[in-house]
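The next part holds the structures, each set out as structure tokens.
Readers should treat all values here as calculations from the given coordinates under stated rules, not as data from a laboratory. Computed from a prediction, not measured in an experiment: that's the story for all the values here. Cβ atoms are built from the backbone, for glycine too; each structure is taken alone.
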Structure I
Amino acid sequence: MKISRRCLIIKELQINEEIRDKEVRLIDADGEQLGIVPGRKAQELAEEKRLDLVKIAPNAKPPVCKIMDYGKYKYELTKKEKEAKKKQKVINVKEIRLTPSIEENDIKVKAKRAIDFLKNGDKVKVTVRFRGRELGHAEVGKQVLGKFANLTSEYGVIDKQPKLEGRNMVMFLNPKNS
């Protein structure tokens, strides 16, 4: 019994002896189509070139396999993923909690903190938490959120209007694109 050079189980791609199809559409290492060949012959061709046979399109009729260096392919794939990760911007959501009976100076302090978050490019989730009978006066919470939005309007815009969710009224602010 022959032991393959490399027989790894990867979540999606099948390689070498894992491919048990009778016929496959074969692509050479140079990208040249070799047509439909028996699965055994495709594996032999890959072994002759000291490369791996990788099933790249398992759902096609017949499945498409390519002769390639699987280790190099996997390395380049992880390299591309790292590059993509570097380029993407992470947006954090910071939360500020208020109460319906918040004092004027307290709301200014919280607004100043929210402005710092917005300057850093973070989204801000502003929550007014109702306790007990305060829930009967949801309009007071809406007024507090409106006042908060006015204080931060220079640096942020309302992304999601105030909405009552259980015992909390929530509003989201996005940083302004300046």
Structure II
Amino acid sequence: MRLLGLDPGLQHTGWGIIEAEGNSLRHLGNGSISSDSSLDLAGRLVQLYDGIEKVIGDWQPDEAAVEETFVNKNPVSTLKLGQARGISLLVPALHNVPVTEYAPNKIKKSVVGAGHAGKEQIHAMVNMLLPGCKIQNEHSADALAVAICHAHYAGTKKSLKRATQMAGGKP
């Protein structure tokens, strides 16, 4: 299963693509989409939209996962981040790619084992879980962590669904 992880941000939206087969994970690609801060908000959102469109067109993911908004002290920043997140949710959905959202602490716990892990710990574990991966920047590292988290939870969800079906329960 090919998974797209997205770490939304108005200035930089990180993306990471992994392949998950059973417990095996393989890095396929990562990067970030940047918006031009000299543009108005609408123009910047179009840049994010176009960038995510290209990633989906290039990689054809089966599923996507997006990090939930972390509430900032600055409400204007939070609102802008929410709009960037909206683009991160919208583009995969327009391509009929199922999208799941994960809280930052759930991502950290899934990848590192601790919900309050630092960025350095997350990036080190991403490198360990995806050997040979050349991480482009901190945004793409975070996006790969989102994809890894989704691989863990999506696999569990599918196993439970199969077990329920075999036991004669509803899917």
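The table below lists the values:
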quantity: Structure (I, II) behind the derived value 55 of percent of Cα pairs over 16 Å apart, for residues 44-115 alone; calculated: II
quantity: Structure responsible for 15, with relative contact order in percent (Cα under 8 Å, 6 or more apart) calculated and labels I, II on offer; calculated: I
quantity: Which of I, II yields 17.3 [mean projected area of the Cα convex hull in nm², calculated]; calculated: I
quantity: Structure responsible for -17000, with helix-only ellipticity at 222 nm (-39500 (n - 2.57) for each DSSP H run of 4 or more, over all residues; to 500) calculated and labels I, II on offer; calculated: II
quantity: Highest-scoring label, criterion being mean count of other Cβ atoms within 10 Å over residues 36-43, among I, II; calculated: I
